[in-house]
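Novice: These are the structures in question, set out in turn.
Throughout, read-outs are computed from the coordinates displayed, never taken from laboratory work. The shown structure was predicted, so the numbers you read here are calculated from the model rather than taken from an experiment. Cβ atoms are built from the backbone, for glycine too; each structure is taken alone.
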Structure P
Amino acid sequence: MAIEQVGIVGAGQMGNGIAHVFALAGYDVLMTDVSTDAMDAALALIGRNLERQVSRGAITAEARAAALARIVTTPRLADLGRTDLVIEAATERETIKQAIFEDLLPHLKPETILTSNTSSISITRLASRTDRPEKFMGFHFMNPVPVMQLVELIRGIATDEPTFAACKEVVDRLGKSAATAEDFPAFIVNRILMPMINEAVYALYEGVGNVASIDTSLKLGANHPMGPLELADFIGLDTCLAIMNVLHEGLADTKYRPCPLLTKYVEAGWLGRKTKRGFYDYRGEKPVPTR
C-alpha cells in the first residue's frame with residue numbers, strides 16, 4: 001500500500017524527531033500526545049531544528065516552511081485512525097503501549113500498518129494484543145532522529161512480507177539506512193550498547209575510575225564520540241535501566257544484571273540531561289561529574 005499520511009503517538013524527544021524527518025521527506029504527519037503543552041513544545045522545537053538546518057545550508061527556507069505545514073497535532077488518539085502508518089513513540093512501558101494500541105484499534109483503517117518505536121520490548125507480544133499482528137512491526141529510530149542514520153526494522157513472528165517491504169520503502173524515502181533485527185530482547189543496537197553502559201556504571205560503582213576518567217578512557221581509548229556515562233545521561237538513566245531489565249528478564253543471564261548504582265540514580269530521580277542531574281550535574285554553565 002502507498003503510505004502518505006503518518007500518525008505519531010507521543011510528542012516527546014523521539015516523537016518530535018520522527019515527525020521532523022517524516023514531514024521533511026514529504027509525508028503528511030498527524031501527531032498526538034496526552035499533553036497539549038508537549039505538542040506545542042514539539043512544534044516549536046521542530047521549527048528551531050529545521051531553522052538550524054537552513055542556517056547550515058542543509059535545507060532551504062522553503063523546505064522548512066513546507067515541512068512545518070505538513071505537521072498537524074490533535075489531542076484525540078482516534079484521529080490517527082485515518083493514517084496509513086502509525087508509529088507509537090510513547091513512554092518505554094509495555095502497559096502504556098498496549099493501552100494505546102487497544103484504544104486506537106477501533107478507529108483504524110483495515111490496511112493501516114502499526115509500528116512501535118520501542119527500543120527493547122517484544123514486537124511479537126505487542127502485536128499479539130492487536131487485530132493485525134501481520135501488519136505490526138518494530139520501527140526503532142535512533143536519538144536524535146534528524147541526525148542519526150540508522151533505523152532498526154524488527155519483524156514480529158507474524159509480520160508479513162508486504163508490511164516489511166512497505167516499512168523498508170519508508171526508511172529509504174527518509175534517506176536513512178535500515179538494519180533488520182530479529183525480535184529478541186533489545187534487538188541489535190541496545191543488545192550491544194546497554195551492557196557496555198551498564199559495565200561502565202559497574203566500573204564507577206566498584207571504584208575502578210571516576211566519571212571523568214571512565215568517559216575520557218572510552219573517548220580517547222576507543223575513539224567513541226561520547227563517553228558511556230555521558231551517553232547514558234543523554235539517553236536517560238530510566239530508559240537505560242528499563243532496557244537492562246528487559247535484557248535481564250528476557251535472556252535470564254546474570255551478565256545483564258543492572259548495576260545497583262544505576263538503580264540508585266533512577267530512584268533518586270537523577271535521570272540525566274532531562275532532569276538536569278545524572279552522572280553529570282547540568283545545572284551550571286558546564287556539566288560537572290557527580291562522582
Structure Q
Amino acid sequence: MAFEIRKVGIIGAGQMGNGIAHVAALAGYDVILSDQALERAQGAVATINGNLQRQVQKGTITEEARKTALARIVPVEGVEAFGDVDIVIESAVENEELKRKIFASLRGIAKPDAILSTNTSSIPITRLAAATARPGRFIGIHFMNPVPLMPLVELIRGIATDDDTFETARAFVQNLKKTVAVSEDFPAFIVNRILLPMINEAIYTLYEGVGTVEAIDTAMKLGANHPMGPLQLADFIGLDTCLAIMQVLHEGLADSKYRPCPLLAKYVEAGWLGRKTNRGFYDYRGEKPVPTR
C-alpha cells in the first residue's frame with residue numbers, strides 16, 4: 001500500500017534540483033535542498049525565488065503562494081538533515097560513480113521506509129538500486145528540463161522496485177501536477193532514447209559539412225516544426241550531458257548507431273558545454289547567440 005509523502009529531500013541544487021524543489025514546494029511539500037556547499041544550495045533558493053516571481057508576474061501563481069512555497073525550502077550542506085524525509089530525489093550530474101557514492105552516504109541516515117529515487121536521464125535504475133541497501137524502495141523519477149515548465153515525468157522501475165514504491169512515487173508525481181510516462185529500465189528510457197540520437201545525428205550532419213549550425217537548426221524548426229533546433233537544444237541540455245547519455249546508449253545497447261559524434265566529444269573536451277559555459281554550438285557572450293561553426 002502506498003504511503004503518504006510529506007517531506008522531500010533533494011540532493012543536487014543545480015538546474016534540475018532547484019526546479020524539482022520549486023515544483024515540490026509549490027505543491028505543498030516541505031523540501032530540504034542539499035548540495036556539497038551550503039552557498040550553492042542557498043544560491044539555488046535565490047534562483048527559485050526569481051523563477052517564482054516570474055510566475056507571479058505572469059499571473060500563474062499568487063504572491064502569497066510564492067512566499068509560502070519559498071518558506072518550505074530549507075537549503076543545507078550534505079545529507080545529515082535527511083533523517084526524516086519521506087523521499088530522497090538524487091539530482092547530481094550524470095555520473096554513475098558519483099550517484100553511487102551519494103546513495104552510499106545515505107545509509108544509516110535515511111529512515112528505513114523512505115523511498116530513494118534518482119533523476120538520472122540515462123543510467124540503469126536496477127544498477128543504481130543495487131548500490132543501496134533497499135532496492136525495493138528505489139525508483140527512477142526523471143523530470144524534464146526546465147522542471148517548472150515541462151509537464152512530463154518518466155517513472156522507471158528497477159527489477160526489484162516494490163509495487164507500493166511505484167504507486168507512492170506515481171501519486172507524488174501526480175500531486176506535482178505532472179503527467180507520468182512509465183518506462184522500462186533500458187538505457188536512456190523513452191524521451192532520451194529517441195531525442196539524443198536525433199541530436200547526435202544533427203551533430204554528425206554538422207561534422208560532415210552537410211549544413212551549418214544555422215542551416216540545421218532552421219531546417220528542423222521550419223521543416224519539422226520543432227520549437228528549437230537540435231543544436232540549440234543540445235546547448236540548452238549541456239553538451240557534457242548529451243555526450244554522457246550517448247555513451248550510456250552506446251555501451252548499454254552495443255549498437256554503432258549510438259556512437260557519439262567525434263565533434264560532440266571535441267566540444268566537451270574544449271569545455272564548450274553550451275549555455276552553462278556561454279559557448280557550445282553557439283557563442284552566448286554577446287547580445288545574441290552566434291554560431292561557432
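Novice: Given a computed value of 2.9 for distance in nm of label points 7 Å out along Cα→Cβ at positions 60 and 252, which structure among P, Q does it belong to? Could the numbers behind the result be given before it?
Specialist: Numbers: P: 6.0; Q: 2.9.
The structure behind it is Q.
Novice: A follow-up question, please. Ranked on distance in nm of label points 7 Å out along Cα→Cβ at positions 148 and 164, which label among P, Q comes first with the largest value?
Specialist: Details: P: 2.3; Q: 3.6.
Comparing P, Q, the top value of distance in nm of label points 7 Å out along Cα→Cβ at positions 148 and 164 belongs to Q.
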